[in-house]
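Structures are listed in the sections that come next.
Read-outs: derived from the displayed coordinates by stated rules, not from any lab. Note that the structure is a prediction, hence the values are computed from the model and not measured. Cβ atoms are built from the backbone, for glycine too; each structure is taken alone.
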Structure 1
Amino acid sequence: MEDDATQRLLTHRGGCHCGAVTFELEAQANSKVLDCSCSICSMAGYLHLFVPRDRFHLLSGRDALVTYRFNTGVAEHYFCGTCGVKSFYIPRSHRDGYSVNARCIEPSTLGKLEVVPFDGGNWEKNADELPPLPGPDVA
């Protein structure tokens, strides 16, 4: 069982490769992240850490972001227009939150990340297996 120190929310910082886009988010040090096998995530090596909107704060680079939509057009994929890195986006599965690429978070505040495979190649069939956004009771 995790102790209170590993369950409380910490402020993590992250961003894109060139540093134009920076953000903060509140999440536990030890978190589950999804390794999705859909076409875009598998090509980019994206590891999903879902957070509610009020726990994500874009610090810089709003004007550097380029948006990409495909397939259903619901998900809003944000890429840095300079280096091309997608460090976060609004997924269609969690419209009231963000998916942050755990690989784009500074490692100094991260604890253990449990990587959970997700069959995103068959997204429609498996979407109900996605975890909900963390609630207010996670603190």
Structure 2
Amino acid sequence: MNNRLMSFTFFMLSAVILSYILIVAKNLLMPLIVAILLWYLFNTVAAYIKSIHLIGKYIPEPICLLIALLIIGSVLYHLASIITDNVGEVIVRAPQYQANLKSILTSIDSRFNIKILAHVNEFFSGVSFQSIIVNIWFFYL
């Protein structure tokens, strides 16, 4: 048998099996990866706190980890607050954005007399950007 053909076949079969396993195990792997990244971040911040010359040598390791947890938790809380406020504003203003897009498409259609934009305008008239944004936002919560 041809070794190159067998090697390629086994490689492709392995890639397909690995892809399937990763897709199926996504719900298990994502929290694990996030936890590993957060733990690495906690340890890095704790090591930085420990390396501060004046006070680092007097703070025990568990206290450094606790301070790192408080710092990272505070940063994540404020980032989540900012993102939530911005998404809320976009959801409230989505009908305005949709109306502006519709008027822009209409003006381009009338200025250049291109009928293809009328079809695009028809498509967007049936689409509600507000419901799309709300569904995307609640899907990721």
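Brief remarks follow.
- Source structure (of 1, 2) for FRET efficiency 1/(1 + (r/R0)^6) of positions 71 and 119 (r between Cβ atoms, R0 = 41 Å, to 0.05), computed value 1.00: 1
- Taking relative contact order in percent (Cα under 8 Å, 6 or more apart) as the criterion, the largest value within structures 1, 2 is that of 1.
- Comparison of 1, 2 by distance in nm of label points 7 Å out along Cα→Cβ at positions 7 and 63 - largest value held by: 2
- Each of 1, 2 could give semi-axes √(5λ) of the Cα gyration tensor in Å, but the derived value 46, 34, 14 comes from 2.
- Parent structure of the calculated result 0.85, given that FRET efficiency 1/(1 + (r/R0)^6) of positions 15 and 31 (r between Cβ atoms, R0 = 25 Å, to 0.05) is the read-out and 1, 2 the choices: 1
- At a computed 11.5 (Kirkwood radius over Cα pairs in Å, for residues 39-86 alone), which of 1, 2: 2
- Test item: distance in nm of label points 7 Å out along Cα→Cβ at positions 23 and 111 calculated as 4.4, pick one of 1, 2: 2
- At a computed 19.4 (mean count of other Cβ atoms within 10 Å over residues 47-54), which of 1, 2: 1
- Of the structures 1, 2, the one that -2000 was derived from, the read-out being helix-only ellipticity at 222 nm (-39500 (n - 2.57) for each DSSP H run of 4 or more, over all residues; to 500): 1
- Structure with the greatest value (metric FRET efficiency 1/(1 + (r/R0)^6) of positions 55 and 103 (r between Cβ atoms, R0 = 35 Å, to 0.05), set 1, 2): 1
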